[in-house]
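What follows is a set of structures for review.
None of the figures in this text is laboratory data; all of them are computed from the coordinates on show. Fair warning: this is a prediction, and the values are worked out from it, not measured in the lab. Cβ atoms are built from the backbone, for glycine too; each structure is taken alone.
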Structure I
């Protein structure tokens, strides 16, 4: 059995996936905004209870590694790493882009080039393009809203993610909006993790910009300098 975790966005999500049947056994997703750290472990316990399963029944993990909320990513990745280490099982890292692309290519509209677009706030959009076979065509990138049109390739006919409407508007073309959800289905994360090799142990976060928070040491130094000037 595989355990999938996603705390990259406003939703705290998890799923149990059968590695033998290759299907989702149970899933849960809650729009928390904040508080992932307090809710995640109780949610995992609830999922196990619904399946009458134990922690030792988990043979593999998958976790979303970003991009997304810095705090949320740290919660999910640290939890997955800790569980993988304690259980002695592999842990696969899955990007938000990969999860959205997998969801698209396993749905009805599954043979069109796709642009995954996430609203990163602060006038920035995170993008990655995929071809008709779900293979990435570009590296994940963060672009300014003003230059968005320059990054929409002519072959793209579909878009998905929280910035999908912005993509459709900026393109000036009839691009199909699959959905504009802020988080991919956790079942897509589980499916990708189930197909991943067994050599992934410690996934690393995918950050497309520096954190908002400044290191405490630098902040303290600034306060010290201000105090000295006012003496």
Structure II
């Protein structure tokens, strides 16, 4: 029983470390080769985990080899556009000037129903209002609407607005984020005074405290009493 426990812990740590090294992409953002490697690593980990008769190294070594292969492929993809094109493919235009390119759909084996579904998900149900729609290398659809159909932005209205600041978390679950606090040029005493404005006596009683994008202070107690 203990052997199974230790083998499971070792393989779990190894798989988590491998996925961390591979990067922080979500499953939907993985390139095909990255998705295949992820599945293979998971499968290789389960074999020695289920069967204690199989040496642990027979699972560890292949995982390390696949991880090395993934890092190598990623490095070569960064350095060579040609290699990147072979491994990841290229972006394909599916809609141009409001017209669906049927040949591009057939070439990528992408049916019209899936295309319309993705357009609806992205709030672009009308094909004739789309300037370009791209099938990205990870399978996602990117949409660029025509100029007359795009959302109005501040620049269109010739308005002057203040630059948005990065929100800074000062307290998280009762723990002061000291490094973040130092970047604000404020100290602990200032933070405590601000918390009192929200009826929070101690930093450990705060669920969260932040300086938002406008530079305004906000705090909430663990009891969820917002003032």
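Quick notes
- Among I, II, which structure scores highest (criterion: Cα Rg over 2.2 N^0.38 Å): II
- helix-only ellipticity at 222 nm (-39500 (n - 2.57) for each DSSP H run of 4 or more, over all residues; to 500) derived as -14000 - corresponding label from I, II: II
- Among I, II, structure where mean count of other Cβ atoms within 10 Å over residues 62-69 as derived comes to 26.0: I
- Which entry (I, II) yields the derived value 2.1 for distance in nm of label points 7 Å out along Cα→Cβ at positions 6 and 142: I
- Per distance in nm of label points 7 Å out along Cα→Cβ at positions 46 and 158, the highest-valued of structures I, II: II
- The maximum of relative contact order in percent (Cα under 8 Å, 6 or more apart) over structures I, II, that is, the highest value, falls on I.
- Structure with the greatest value (metric mean count of other Cβ atoms within 10 Å over residues 86-93, set I, II): I
- Which entry (I, II) yields the derived value 1.18 for Cα Rg over 2.2 N^0.38 Å, for residues 70-181 alone: I
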